[in-house]
Structure 1
Amino acid sequence: MKFRAEIVVEEVLPTIRVLLATELRERGLTQQAVAAKLGLSQSAVSKYAQGQVETRDTVAQDERVQALVSELATGLATGDMRPVHALVEIEALLRRLSGPGDIVADLHEAAVPELQDLSYDFSEPGPDQAAIERERARSSVRRGLRVLSQTPGVATLVPHVGSNLVECLPGAASREDVIGIPGRIRDVGGRVDVPADPDFGVSEYVGGVLISAREAGSSARAGLNLAYSDATLAALEDAGHQSVELDIGAADLESAVTTAIDAHPEATVLYHQGAVGIEPIVYLLGPAADGLARTVRRVATELTES
């Protein structure tokens with residue numbers, strides 16, 4: 001009698017770990033750093049690197065495995081992804097590989113031929129999808145922050161009230177489903193300052209704008225606020241974004257967003273030119289936080305060079 005879990009532990013996980021450890025080493029991480037990222041001993045990492053651990057070609061050559069290993073290695077190496085995110089993504093992959101006729105199922109049937117006469121499916125239930133989505137959103141915001149922090153000129157686009165880069169979960173219903181930056185992003189001496197790690201439920205204004213836009217029909221999953229200027233607005237419009245002005249004089253911000261998106265559901269740039277005690281702001285909406293950051297990088301570069 002051999003259980004599915006034994007197949008995974010003995011034949012599948014070692015292969016994934018070898019691939020991931022190798023990719024991390026190729027990205028310049030030390031053996032000690034790789035061990036810390038993967039929760040392994042340095043001696044285990046050494047064995048992986050030296051080819052002392054047997055691997056399965058059927059696992060190593062699978063396109064899904066290769067794609068995930070590459071994604072995880074990039075995220076772990078840059079710090080955009082937490083180790084726990086890698087864990088839940090691998091758990092999800094293992095479930096997919098356990099479906100009928102897939103890699104783990106075939107290995108299990110080879111070890112226990114009697115299973116071939118049975119109808120079974122070990123691929124469900126999978127790991128909590130909500131946990132996976134939360135970590136994916138966190139990684140997206142982290143990638144976006146790295147882009148913003150490394151791009152000259154971005155600090156000049158940060159309003160006096162600060163910026164926030166946010167992303168929400170699929171089906172988000174409130175600000176608690178939105179991850180952003182506690183304390184907001186600030187311009188400190190001409191550089192972008194990020195005061196804390198991203199967390200959920202911390203963005204009142206940009207998170208509220210995103211939720212209001214989605215409730216009104218926008219498909220956006222991410223948002224970012226910038227200081228308003230004619231040049232910034234023009235650069236975003238030139239990049240293909242549809243803009244609409246918010247009437248903040250007639251309603252509160254979230255109601256103004258709802259009205260604007262009701263009338264222009266495809267709009268991805270919402271802006272207002274301020275009022276007494278209210279700073280002019282541009283809100284940029286899009287599918288993902290890291291994508292918004294890349295858009296801002298292009299705008300900042302264009303404005304700096306003009």
Structure 2
Amino acid sequence: NIALLNLGSLDPSLRSAAYNLLCALTQTFDLRIEGQLLESSGLCIPSNNTIFIKTISEKLALKEAHLTLEFLEECIEGFRNSTIELKHLCLEYMTTWLPNLTRFCKQNDDNKRAKVSMILDKLITLTIEEDDMYPSIQAKIWSHIGQVSDLLDIVLDCFIKRSVLGGLGSLPAEILADTAVALASSNALLFSRKVIGRLCRLIEKTCLSPTPTLEQHLIWDDIAILLRYLLMLSFNNSLDVASHLPFLFHIVTLLVSTGPLTLRASTHGLVINILHSLCTCSQPQFSDETQRVLRLSLAEFSLP
């Protein structure tokens with residue numbers, strides 16, 4: 001990671017040293033880059049070599065996938081201490097390693113799975129703390145992770161854990177609810193199904209140990225957090241409303257007039273967004289009369 005990162009430096013001598021370091025590493029550890037690198041002094045390496053760096057990273061990610069956990073961990077640490085320009089470069093070349101995380105999730109090695117969770121948690125921390133890089137992290141990290149269906153369950157686990165730790169309405173919880181939109185951008189149907197399914201199962205689980213009110217239940221925080229996720233996903237039909245309509249209204253029916261004012265507003269907002277999605281989605285196609293009723297309902301629910 002140090003070699004790849006410094007290849008993007010503005011200092012020509014540092015770029016040259018980084019290139020030679022990369023050459024030495026490939027020889028020492030027998031990294032398979034098919035002779036693309038040759039150590040040499042006096043090379044002129046342009047500062048605009050992002051494509052070269054990405055190409056090297058892609059080949060390493062493909063052929064040396066066993067290095068993924070260590071590489072990503074180093075990327076995250078290097079990212080924290082880099083300039084804005086190098087942070088953008090780091091995001092460019094680290095994304096190609098993210099799909100490799102699935103190979104460690106599928107193993108029975110709990111230590112490997114724990115390390116994947118740790119890396120995801122560090123990426124969450126970057127998302128929360130790096131204000132200037134927030135849009136880029138959403139686009140480069142989370143939208144790419146969202147494309148890897150085998151990672152979604154463990155990512156959701158990490159998201160919910162951090163959100164609950166921060167508490168409903170906290171900055172981490174709201175940022176992660178917002179980030180859920182990036183996760184869903186590549187596979188809205190699958191991701192929305194997972195979020196809705198989790199929320200339905202949590203609500204059902206409350207029956208096993210009833211409390212006078214739902215807010216008093218031990219898993220209430222998880223329920224409230226997931227409802228916020230649903231609200232963020234409900235815009236622009238990221239919830240695939242037509243496929244999940246019975247489940248969504250089941251959730252709304254059980255949670256309406258429940259929780260603090262902000263959460264009640266979230267439930268109300270979810271209903272508005274569901275109706276809006278039904279009015280604007282291309283499938284299914286509704287009759288003119290149904291469209292009229294939906295628009296009237298949307299207008300009614302939107303009243304102050």
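Please treat every number below as a calculation from the coordinates, not as lab data. Please read all numbers here as calculations on a predicted model, not as lab measurements. Cβ atoms are built from the backbone, for glycine too; each structure is taken alone.
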helix-only ellipticity at 222 nm (-39500 (n - 2.57) for each DSSP H run of 4 or more, over all residues; to 500) was computed and gave -20500; which structure, 1, 2, did it come from? 2
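If you work out relative contact order in percent (Cα under 8 Å, 6 or more apart) for 1, 2, which one comes out largest? Mind showing how you got there, number by number?
Details: 1: 15; 2: 11.
Once relative contact order in percent (Cα under 8 Å, 6 or more apart) is tallied for 1, 2, the winner is 1.
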Structure from which 1.0 was derived, distance in nm of label points 7 Å out along Cα→Cβ at positions 156 and 180, options 1, 2: 2
With mean count of other Cβ atoms within 10 Å over residues 52-59 coming out at 17.5, pick the structure among 1, 2 it was computed from. 2
Can you spot which of 1, 2 the value 51 was calculated from, given it is percent of Cα pairs over 17 Å apart, for residues 44-131 alone? 2
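With mean count of other Cβ atoms within 10 Å over residues 164-171 as the yardstick, tell me which of 1, 2 scores highest.
Numbers: 1: 22.6; 2: 15.0.
Structure 1 comes out on top.
If we compute mean count of other Cβ atoms within 10 Å over residues 60-67 for structures 1, 2, which one ends up with the highest value? Display every interim value, and only then the final one.
On the way: 1: 13.9; 2: 16.4.
Across 1, 2, mean count of other Cβ atoms within 10 Å over residues 60-67 peaks for 2.
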